[in-house]
Structure I
Amino acid sequence: MVTHFSRLQLHTFSIPGVKQFYHEQLAFPISHESDTEIHFQPLPSITLCFTEGLEPNAPAHIAFEVAASGFDAAVGWLRNQNVTLLKWPDGRIVDEFDSRGRNVYFRDGDGNLLEIICHSYVQEGILPPIGNMSLLYLREVGMPVEADAVIPFREQLVRLMDFGLDKVFDNFTFAIGGTAHAILVSKARKWIPIAMAALPPAISISFGVSSIDFLEGVKTRLAAEGIPFESDAPECVSFRLYSYPICLEFADFGADVPARLQLPLARLKT
């Protein structure tokens, strides 16, 4: 099964600018740095990679799950770091939703829309909260597509990678594998809270999976659908769906972690 986001590759116009924001302000540790690329390790389970380039790029949207008990402290810490928290049209900064969660949004120097979010149902004590924001895992990555592609894209993720679905609408869906929530959204639907255009960013996404057998099953299904893929080693497979480069790689995250966190879809599968 897919268990988590393991790596996210993004585009930037400035390595020094990215370093100032993610390392100096957010205190993300640097695991690799060169003149044209920098990697951050905010959690043991996820690497954020930025490659510098001159090509035009649309901002990405990502969200980190934080411990509910540490949410207020995380918001306060962001304020103390002089991170500008985005306002909703009515002026509020913290949003409460579904009687189960809270979130705040902010942006980096490239315009990427970041979010910290907590859910009261997420069991604490399973994953250690990391850093000043009590991060648990990378929960969401936005994957905008054409309006008529949302439905076939989510169906493909279900067939190929055994994803579950939540908040299923014609223009918006969460496609979920373990702790990873891919947001499949129509380009016509703007990102909240500032109505930012949801355009496809230049990102590459890697998912961690729990077994080599699962990877072999994905390869079989890719071949059956005529989707080209590369697999230089048994531990990984790479392919492209709706312009998004995707890699699945075996990772020691723990197949039981989503269920132990009491994530709703994980509970249904156990």
Structure II
Amino acid sequence: MALLETKNLTIQFGGHTAVDDVTFSLPEKQFKSVIGPNGAGKTTFFNLLSGELKPTAGEVFYKGKSLNGVSAVDRTRIGIGRSFQITNVFPSLTVFENVRLAVQSREKVRYTFWKSARSYHRLTEEAHELLKQVLLDNKAQMIASQLSHGEKRKLEIAMLLALDTEVLLLDEPTAGMSLEEVPAILNVIRSIKEQGDKTILLIEHKMDMILDLSDSIMVLFNGQLLADGSPEDIMQNETVQQAYLGGYEDDRSVRNA
């Protein structure tokens, strides 16, 4: 049984169909990438999975149970974590404090005025371990706003890992990075995959990264699922090649964001 799946998932904005009757499945502990031209509906699809948007039709299922009516916050609590294209960190806090707050959120720990934050040793240790995992342990006491864009991306992934969700939805983690910063984030994501305890769905445009990491790839085009298969099958799929080259015939007049 799939860990995360959709059936006939659709969302319309006025007369625009941004995600159109998409049925897909993501097996447990698999790494699947979502690709497609700009405007294909990839981020909108993620917003439906994470609960940021409600579908016009169709359903999202997690462990066989429908998520219709389940909020984005509650989806995180039951095991679906989401990163965004724009970095989402607390800029005035230190790198360490950002991660520690994420761990606290998961544990539902609130500090009291008579008890020092330093007394929560387990949370502190876990935060430091997560910073090591994303290669930011040497920046723990730096104010987050002083990090480079690539380092902020790594911090965001550490905060996402702190929530200890089963599923990670990573929305273009290399967006806005310089070429020099990409290998570091690639190594972080590879190490998460190699640990073997996460199920990952990735939106990305860098095909070398996708081919290196993915167990399977799904292709969206104008909101529709164009193909879903192994990296080898996708690379050899003539319809996919035509879509990327702009030669795919589609009778719909609206290209979705």
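Can you spot which of I, II the value 2.1 was calculated from, given it is distance in nm of label points 7 Å out along Cα→Cβ at positions 168 and 192? Display every interim value, and only then the final one.
Working: I: 2.1; II: 0.3.
So the calculation was done on I.
One of I, II was used to calculate helix-only ellipticity at 222 nm (-39500 (n - 2.57) for each DSSP H run of 4 or more, over all residues; to 500), giving -10500; which?
Comparing all candidates, it corresponds to II.
Looking at mean count of other Cβ atoms within 10 Å over residues 88-95, point out which structure of I, II has the largest value.
II
Compare mean count of other Cβ atoms within 10 Å over residues 32-39 across structures I, II and report the one with the greatest value. Could you put the intermediate results ahead of the total?
On the way: I: 13.4; II: 19.9.
Top value of mean count of other Cβ atoms within 10 Å over residues 32-39, among I, II, belongs to structure II.
With Cα Rg over 2.2 N^0.38 Å derived from the coordinates and found to be 0.96, which of I, II does the value describe?
Source structure for this number: I.
Which structure, out of I, II, was distance in nm of label points 7 Å out along Cα→Cβ at positions 152 and 176 derived from, given a value of 0.4?
Matching structure: II.
Using the calculated result 22 for relative contact order in percent (Cα under 8 Å, 6 or more apart), pick out the matching structure from I, II.
It must be structure I, since only it matches.
Any read-out appearing in this document is the output of simple, stated calculations on the displayed coordinates, not a laboratory observation. If you're wondering where the values come from, they're calculated on a predicted model, not measured in any experiment. Cβ atoms are built from the backbone, for glycine too; each structure is taken alone.
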